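Just so it is clear, none of the values below were taken in a lab; they were calculated from the coordinates. Because the structure is a prediction, the values reported are computed rather than measured. Cβ atoms are built from the backbone, for glycine too; each structure is taken alone.
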Structure I
């Protein structure tokens, strides 16, 4: 802020610290590790990873164990009559009271539905990883912007306090001059009005500082108040010269493209609902149908069976077809959302390039104004000393100086805001803030 040095370092009063002092590097490191938004994105990435692992289960055999014990029972009775006899013989249908079993199934073919679901899960995991990268980048840039907003609010508060002190000094002087007959009641009233306005501006600037620091604490995920420590940077105007006409390289747009591809595979998977499923199975049982003991191993026998099964969903009330249509519409919605985001990103790039140029121009003008206003103050003081200028002339010159200083700070934060939003629009880091 070398353009603000002439008047600001001399006239600004120091602000009382009410929160923890924080540098930009500390803020960025803190938000990367403790931001709830970043933590949520990291959790979503982990969820996508485990969904991908879940999709692999379709290519592995499914094995389950069973154990059954009948605590009470009554056998089913079957009546049988022997040829040539009228007597009815009753046979109980004896079932095992204890069964230990193992079942295994393995799918051989499902119309490539499992393959498409696995491809979709892999793309969704990649999209979640890109979303995490974008969230980190976006959060770091938002914290950087809020850090400098809070720092600018603090600097503007210093300017307002310095302006109030100067006006209070003028009020004291003009009262003395009035008693000496060198000033009129008009001069006193005019300065009193300006002191009242400056006092209101100090109160407003203090409120702006508390609000900006509170927003910064919120972004950092902290409840305690923080206070930024540093200086406002001066990004060079040539930064945007390196921008070209390439598509924005934003990780969130790349994530949406992967989501579109993932939904396409989901649609392919849902199309296979009409394809028959083929699989193999096996079952082994170790059972006791001799007595009711759980551990009488001499009474246990074994049985097993293996085979191939085929299932074909001929009609399920259109549930599968409805899921297929849902997948198609979901893919369409994501494609259109991607198109909207791409168009908005292009417009945002053009908008913030214009804003960056505008605020650079305003900042340069305000720098020139500060130099002119500083010289005007010097001439007014010399003129008042020799009697060619009045106290009102000096007061107007100093007011112009403070107004130019405040305008330069606002233009400088405008440059920083435009640059950070330009970075968020392009997905590229254009300037190293420190």
Structure II
């Protein structure tokens, strides 16, 4: 490929792409995270930023008329031309872009994408549908559960104040805070959207979520974490998901990297990031799709708690999150996975709507990355323990799933390790397995402590 560049789109799955920039190399440089809309023109990718920072690669979100359609990862020793960037797209991504352009009136020869953009005579359907939602959609409460992260909270709230969807209220739940800094962030915030602050003294993310469900005044409640920022149309795109699937109890969006400044952040994305292979194809999960992916095996995930919305009036929606699961508990996490799985096991519907985009700022140092994967392991086996303790008969379908699940989790080309290159630190995989070994006991202890409270 020209310019010394290699690339894949998200829909192709993981290739040994990241390994060429060995993070232990003293010449290793950060990657830049870019957002390119074909409709407004394709810029060259420069290896040097405005501040003089040099980069060794780029993670690119690709859109057409603002609609996210895929991502491309590029490594380059020099500038990447627009022709090279477009040439790195997968055939699936190129087809999706061509489809949007032709529907907007563009004439394309041999699937050649316009590098200088395209201005349609009429508003493209994707944007027209968004305008309808902005003008007539339901009220939404966006919840940010936080604990002692005032800087991240401030950045997150600023992105929420820039939302295009005006029928939005913001609720900050401060979970067992050790200082008043988060309250100060909320008090100092200005913007068009109303913001409410509450303090939840019981530690644990599930307790914070449950407090939010008591406080929220709207039927639709959306969730974002304090280490994320929201795309300006994030709330509106979650509402689009409910309009396309009115029966859905949950609509979940896609989480992309906010930065790739350190090897640990790059490794987390190589491991699958938060979407873990789900990509940019919308999907609906229900009893009708259980033969394609069992609700008992959420890989790729049905959604993630940092970018999801729930319709509280839906019959299958959870009335509370399990306080023995989630960050801040002994189980470390997976209260969101449990809620989504419970909806599917109860016969409900979950929609994955990748046009609802948030950017997540991954852990920057290796020790934090290792703790994160250890926590994922604890949370995974705690999640399964909770399912079995609730209904022991689930052991039978879980036993049937076990062989295929182990293959996907352990094979070099499986869903879990398919994107991991030779320089990925294998010790973090050991930390994940150690966490899995202790997750069942952690959940039992957390359950007993919850009952005691």
Structure III
């Protein structure tokens, strides 16, 4: 994969915060509390927002923390500065689209200002301290920072959210290349270049300016800007089928509680999706083959659940979801019961097939110490066993699983790791 400019900036940022994480894990004491599988994630105003920017969702949603942020003079002034920037953009930017986006995004100085202010404001027994200990730590959403001192975990979570917002604006307003341009790039018509882009951005900035009276927190202008650009590009797939445990995964979620896990060697049989290349084709031939292989394993009783994993990926802006179509095939063609199928309708790559499956295992209360198996065609199975972990470290900055035994050409064991819970906002369709 060719590394574009934005990809390099993203990796520089992540490597810098992970280096701090590694150093701090040596010189700082461990957190008093740990990730809690009973923790319930807060959805906030939208799943796209909360999945990408969970800290900011908490700051916006938790009443005590919200009031603390609103009352702070430094952060209040930053909110005013962002509002003034919008007014300046409306008056001065004209046909320069990048002038508008620069006023929406966070500057490096603004990000540092907030980081420094959080360090000053943090106290273990005040709303920010309670946010860290009651939400950031038990949620696991920033688990890569969990060995830091609590105030530094707060800071790094903020810096990640801010960088993720800037990334989304860069891709879906400025037309920068995402990490996977063939499937995730901007779709707004930019053929009229400056004229069309400037007009759209003017109107977006105008909306944001009106909303500053409704959304007064210091981060809401950039965050809502990013969310609007994601929405305008029809790229809000992170919210698809949510809340899943009350809908598409409800039958399986209910059944999880009644499983005698000692009767099964494995927790799940995971099928990575294989998207077709034709826009009218719902499920590829490869996807059908993978479903049949998984059904054989299920009927042999190796695990009580099949996980179908894959979002709306191929071809570009397809309306078909790989996980949904595989579930239909399993039920209609292979007579697998619905309560034996868990879907992950968001993954866009093999890396996130594995990561999202691990997340589902954890959030649904499936035993985390029990291995699962992946069931797929030979080439992908070989890749999962041999090279995918290194690719996960490169592209997601985490390894969501470790390898077990290779069982056959098409099946391999995997052991889930809690690092999979860490949010990755540089893939805003599936963070």
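In this comparison of I, II, III, the computed figure 11.6 for mean projected area of the Cα convex hull in nm², for residues 208-415 alone is attributed to II. For the structures shown (I, II, III), distance in nm of label points 7 Å out along Cα→Cβ at positions 96 and 368 is largest in I.
helix-only ellipticity at 222 nm (-39500 (n - 2.57) for each DSSP H run of 4 or more, over all residues; to 500) computed as -15500: which structure among I, II, III? So the calculation was done on III. Each of the structures I, II, III was assessed by mean count of other Cβ atoms within 10 Å over residues 48-55; the largest value belongs to III. Between structures I, II, III, the greatest calculated value of mean projected area of the Cα convex hull in nm², for residues 320-359 alone is seen in II. If Rg and Dmax of the Cα atoms in Å, for residues 280-351 alone is calculated from each of I, II, III, which structure is the one that comes out at 11.9, 37? Derived from the structure labelled III. Taking P(r) over Cα pairs in 5 Å bins from 0, in percent, for residues 232-343 alone from the coordinates of each of I, II, III, which one would give 2, 12, 22, 23, 19, 13, 6, 3, 1, 0? Attributed to the structure labelled III.
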